[in-house]
Structure I
Amino acid sequence: MAKIFCIANQKGGVGKTTTAVNLAAGLAQVGQRVLLVDLDPQGNATMGSGVDKRALPNSVYEVLLEAVSIREAKTRSEVGGYDVVGANRELAGAEVELVDQERRERRLKAALDAADADYDFVLIDCPPSLSMLTLNGLVSAHGVIVPMQCEYFALEGLSDLVNTIKQVHANLNAELKIIGLLRVMYDPRITLQSQVSEQLKQHFGDKVFHSVIPRNVRLAEAPSYGQPGVVFDPASKGAQSYVDFAREMVARIETL
């Protein structure tokens, strides 16, 4: 049975897509069967996996409209070693088209249920807003991975996200919970970041992942080459941190 995780944060620019792509590649490197679902109309996770979003025969848009299955929509990321259900600009129209549809917030869940036996992990890269797309991701998932920077505004955004997850848990998906908080773009030389990191550990305890992703130029460069950072420069600190995070995820799943 596949474990399904949303990578979500209502604040933009916090490394959601970088985390989704590199965690997918890291899990593939440690022997897991992985599917990455790109739910963001910008299609950055698709392009960052080495898949051309402009040349997709089928995308997550067709999956949400129940025109194709996950197996028909998936594309192989040869560089990353995992499967991708890609996204492009068409996905922005899905919001409007789903408004008057039945089971509109459960479309992705139904599609993923049909492909459950094919994967060990399904990662869903959510857009930075609470939309019908994000809702489809949260209803599908067993848990949420929250990448966040150790800054004051990130704490503000986290409280909003926790409230959203509680509402979805209460009304639409009783399995949903926060799996863990991942500290990203971390620079230990900045006092404020160290202080916020300690606050997170005090408040959320073991919900904070041990792995920390440092601020790393090679991770930022990798998408322009259509590669996950863990493939682009495996020796970089950022890449090694994501592979460590993948191992921690596998270990954490065994204890859930």
Structure II
Amino acid sequence: MRFVTVSGPPAVGKTAVIIKTLEHIQGEGHKVGVVKFDCLATEDDVLYRKRGIPVRKGLAGALCPDHYFVSNVEECVQWGLATGLDMLVSESAGLCNRCSPHIRGVLAVCVIDNLSGTDAPRKIGPMLKAADVVVITKGDIVSQAEREVFAARVRMVNPQASILHVNGITGQGSYELGTLWSGTRETATVEGLKLRFSMPAALCSYCLGETRIGADYQLGNVRKMDLDLPTGAKTDGGPGGEP
């Protein structure tokens, strides 16, 4: 089974891109499926089912969606194999720019859109910098010059990736993306493989349910800003904190 991870910030059109791409692969007689990860709620699984695509949905709830993904991805691969899929696509939640849901040896796709601003590519961390394929959406809304500048900024951040412009409404560019997906190597398991970059780390009192604000309530992995406060001002980061 071929396995592809698709990630990107919120509302860039990940689901639309996946649907249009998988329609081409389905048309070639292959059985495809999707695992949709999200935070609190999603109806994207309904969209997949309407197109005859087997889907499983996982909601991270109070957990970091990146940690939730890595804790469940092996079981998702085994579900795809048990279902008899030729291709399984993992769609991430709309992630923060520090997230890293890509696996070494598994095709990694990052979806971003032209409307996020020309500085956006350098603000996005491992999910863009470590991707094999970068898909840029919503190109029909901006000018040709803006598309070229944005693509050049992406190239500066990730010189190795293939960059494709895909329209999630019309499907333009999705056939070329499908050929890249179909050409990736097969995966029988991801157990023992490594993430391409470490995930965001935090183990503090707020992770464990604390809601009160103040240094007295901050324990564990706490990082403080250097604000150059006046002499005599309280700068103590609290127990376990940094000055």
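A short reminder: the numbers here are calculations on the coordinates, not readings from a lab. Note that this is a predicted model, so its numbers are computed, not measured. Cβ atoms are built from the backbone, for glycine too; each structure is taken alone.
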From which structure (I, II) was relative contact order in percent (Cα under 8 Å, 6 or more apart) calculated, if the value obtained is 23?
II
If semi-axes √(5λ) of the Cα gyration tensor in Å comes out at 27, 21, 16 when worked out from the coordinates, which of I, II was used?
I
At a computed -8500 (helix-only ellipticity at 222 nm (-39500 (n - 2.57) for each DSSP H run of 4 or more, over all residues; to 500)), which of I, II:
II
Given structures I, II, which gives the highest value for distance in nm of label points 7 Å out along Cα→Cβ at positions 6 and 222?
II
